[in-house]
Structure I
Amino acid sequence: MDILEPNPRYKKSSLATVRGTISKLLPFFMSCSVYFVLWIPLSEPSLYSALIKCLPIISLEFFILVHSLGGGTFNSYARKILLGLIFSALGDMCLIWQDYFLYGMVMFGLAHLMYTIAFGLRPLNVRVFIVFAIFSVTFYSVIFPYLHGPFVYMVAGYISLIGTMAWRAMARVSLASHNFSWTYLSAALGSLLFMVSDGVLAVDKFCFPISNSRTIIMVTYYGAQALIALSITGNSQDDFMWKSR
């Protein structure tokens, strides 16, 4: 008879992994706290403010390196997520200065490309693709009247990249007990938070001001990156194992 009973050895291993993971994330939580405590005004761009903003992402980069090298394996998936975080940190630096906003979009576009490659193209999941395609087209149609100059095509390209990234992340998620992976779910939730963060940023920058927009953008952004980085901590097929008897 099949029963949904967790493997005891896996349960102990999983708890140990969670404890180890939390300790490795302490620099990330501390650097996030520093960013929100200092809350440097956007009107005062500087290398110092850029460093403070990038520290949480840099902490996640070190988290991936420590976790991967500590486990003796630095696989292709982890390397691609690391590259995505590096491009994200460069994007964060560019966005500190408004004159470099377009360069920031390019850097984040490359980050989404790295994440998309890491997530892969299987399973295809056409229904999820249709949902994100409709949402992306609708969102672009709403903000299109507010766009001018290079932003007309830059925003279109960016929405395509982040929408594709979110599609590939969500396409992998299965809630069936025998095929469930919390690392897939972590990446999927991270991709959705990323869309929320960039959606609020786009509306606030191009359409109309949103109350507490910076707080919403940065909380969802850091949360998104942390969840995507956490997806490197498990093996997709073995995250949850069930035994039968």
Structure II
Amino acid sequence: MSQRSVSLPFEKRLIFFVDVVAATLWFCCLARFLILLPLVGRRFLPGGIADFFHVVSLTPLMATSAVVLFNQHKRPFKAYFWSLLNGLKMAWICYGVIFPHPKIAKHTAYSFLITAWSTQYFLHFTYLAFRERTRSSPFFLFWAQYNNFYVTYPVELVAEMSMIFLSLGFLTEDSYYAIVIKAVFVSYIPIAYFAWGHLKKRKAVKYSEVAEKLRAARRNEREMRSPGVRG
């Protein structure tokens, strides 16, 4: 996919800046995790990364809120529903589930959560930054943006459910918050079913159809050149 630099209005420059900062933060988070895990092990990992990781986890919500605020693509609000819901969920997981009960961060699931989120959102914001600045992206990044969920989504789903389940051990059984936690835990699978369908539909529309058009264009280009080659 060709890359072409364009002059951006103020609103798009701001969105581009947010995407670059978010991509950089997620890369730093992943790199920090990969350095710390072999050095300190998973039980001592939270002490070196949790505060940073939890702050970085707010970037999807902030980035989506900025896009909704400027509404640069002139889309209806419902087009951002899944993105806003996911951003709120990430903020709640970090500050409503893990932060009040830091001991659960020593579980292996926390390491998988960091890995899945960091990988997914580093790819996501890097792709968005390229698209915002050049209206295109390297093909591998284009492919990764719409296909990484086959690996990252199941991993983060299991990790998030594990964090929620583990937090129940620190709550009074009949407390209102424990009831909320249980309700969210039970609703995770049906919501995940619809989220999976949304991700597959997004891939079909934004990746598969575009990739097929690119392949068709390349075939047509080869067919147009072939008579000249034979001649």
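Rule-based calculations on the coordinates, nothing more; no lab input. Remember, predicted model here, so these are calculated numbers, not experimental data. Cβ atoms are built from the backbone, for glycine too; each structure is taken alone.
Upon calculation of FRET efficiency 1/(1 + (r/R0)^6) of positions 38 and 62 (r between Cβ atoms, R0 = 25 Å, to 0.05) from the atomic coordinates, which of the structures I, II produces 0.20?
This figure was derived from II.
Given a value of 24 for percent of Cα pairs over 32 Å apart, calculated from one of I, II, which structure does it belong to?
Details: I: 24; II: 29.
It must be structure I, since only it matches.
Out of I, II, which one gives 2.3 for distance in nm of label points 7 Å out along Cα→Cβ at positions 70 and 198 as computed from the coordinates?
II
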